[in-house]
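Trainee: There are structures below to look over.
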Structure P
Amino acid sequence: MLDKLNIVKQRFDEVSDLIIQPDIISDQKRYVQLTREYKDLKELIDKRDVYKTLLDNIAEAEEIIADGSDAEMVEMAKMQLEEAKEELPGLEEEIKYLLIPKDPEDGKNAVMEIRAGTGGDEASIFAGDLYRMYTKYCEGQGWSTSTMSFSEGTSGGFKEIIFEVSGENVYGTLKFEAGVHRVQRVPQTETQGRVHTSAATVMVLPEAEEFDIELDMTEVRIERTTSTGPGGQSVNTTYSAIKLHHEPTGMIVSCQDQKSSHKNLEKALKVLRSRLYELELAKKQAADSEKRKSMVSSGDRSAKIRTYNYPQSRVTDHRIGLTLYDLDNIINGDISKLIEELKLAENTEKLKEANEIL
């Protein structure tokens, strides 16, 4: 393992030197890639230093014990050896996990899209509940959220809402939420007290930076219209709403959240880039058999991933068979336990792969 860590140290030294070179700093794409790599490698190098110290302590203790000339030193060396050997297996497992190449998307911001599915008005209300759940969770993580576009439901909630989440390792955390979410409860409109099942689809896209997707603006038709819905005097008076038509794919992206046409265009382009980037990622992942096997981050948006059962105050994640009887707190943003268990399941898979490699 130390040989592998020494190779990592060589690369870390190379990257440390590269990121201070003027030609690299002036190349934004290269600089961003290298600074991300530096951050990932730094974590591994810190563990390498601890690991190397531990191995040195073991070697030193064994040498003192083998010499045996000083009884007091031998006793201390035996204690040192026992402590180091207890610490070593856990540290080796951490290093094995860190040696697995990280998904470069994990550190990115995310664009989340929530759409009401089957269930009519109740599905729109549920989509609104999910939106509130995620924004509260993001707030607790110290992340910022910004609405890009939305279409309100006739009885509350949203038919569709798209929002951006910015912060540290956002996509790597929220990617587990992609898929179909089901709710089982008595709708407000139900007079007989019967439990209905409704659904909403959540999409989580890594936010594409400009250099991730080179968007050919000659292939994008921009349509400017007046905004609709509530919003004050500027609504229906200025052509601030933006609709983008991406001719090659047929994708349409709308944004009317901002009063400024320029800001709406900026947000709409961000969503379009992220959707196009996701298409490219899907192609790459389809060719990657290990990605396809992953039970917690398959990206299959038609897969039913979670059920929220109100009569039993139960939330079940079907991918890992986890059931929690804490619906009130979960729907109010406390989804940390769910995400931690999903991350643990993915990390366990990765460690299995690492043990095969090492």
Structure Q
Amino acid sequence: MLIDTVLETAVKHRASDIHFAVGLKPFIRVDGQLFELKKESPVTNKIISDFINSVLTKEQLAIMEERKGMDFVYAAADSVRIRVNVHFEKGNLGLVGRIIPATIPTMEDIDCPDILYEFIKQESGLILVTGPAGSGKSTTLAAMIRKINEERSANIITLEDPIEYLHTPKNSIIKQRELGVDMISFEEALRQALREDPNVVMVGEMRDLETISTTVTVAETGHLVLATLHTHNAPQAIDRIIDMFPPSQQGQIKMQLSLSLKCVVSQKLVPREGGGRVAIREVMVNSPAVANLIRLGKVEQIASVIETGSQQGMMSYKFAFREAEKKGWVSKATAKFYTENPFSA
């Protein structure tokens, strides 16, 4: 299949994504830039249709037609796995694949903040990883789950859409559940998880009010919860959660967050000096000062607390980029651009 040929090329060039659009030649994304595979034939509806018909069940195909799109994981013959999104565009099929590394990275491999090593040892609370799409949130979560699996005796439940990294139980029990296959919704799966004696629960994405509410409740009731949000920074993550609730419930969620939240790690992937990309992270720790601002709804003041909270493990994007520049990870121009353009992906 053409997709396997493109995957082979993508892996060879260490690409992160592949793109199939009808009428165009395939593209791959390398270090954040798209490159056309000029030697390949243009993509047709038949190419994509033949592929999805060969890998999806009749039930999945029916769901895809109904929803006009679907996410799933495809395992190629050479053990390469990709997270696939199939969608429609001007009546044609389209496909985007995110390549999943064969090996789960360690927290050291991806330079996780020191404070995270302490928080993943705790018995309860909420750890949020935020960032725009494609910023490596799933990889950071996988690295934390790997660390917990290696160093703790815990019952770990992951709720994903779809399952990306495959974990092998070591010192822990790991149960990985996929939306549409093992669960009907994140909210319902979270409710069920509470009856299964969990220690750690990973929520692939907090997408709606019900999931957010249940996730925070699970973190409040003696469980460590790792979850993601699509926001650019920590204050925005707090705002997003609060704004999801009707005004009559916002006071309650502010109090819940102030008590259960451990930290928010926001990240973005940027060009690395010498090639590749590197994750730069902002860290907000739920210190007494931050918790008080959350309760009072003064989220706009959290940024200044992050700037001055280095002794508590906090780190602003400005400081993180300055440190990355000192280490030679990013150029001065890159650091300046992302510092001056905080919402750049």
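Read-outs: derived from the displayed coordinates by stated rules, not from any lab. Worth saying up front: this structure is predicted, and the values here are computed from it rather than measured. Cβ atoms are built from the backbone, for glycine too; each structure is taken alone.
Trainee: Which of P, Q yields 21.3 for Kirkwood radius over Cα pairs in Å, as computed?
Mentor: It must be structure Q, since only it matches.
Trainee: Assuming -11000 is helix-only ellipticity at 222 nm (-39500 (n - 2.57) for each DSSP H run of 4 or more, over all residues; to 500) as calculated from a single structure, say which of P, Q it is.
Mentor: Of the options listed, only Q reproduces it.
Trainee: Of structures P, Q, which gives 2.0 when distance in nm of label points 7 Å out along Cα→Cβ at positions 190 and 222 is computed from the coordinates?
Mentor: Matching structure: Q.
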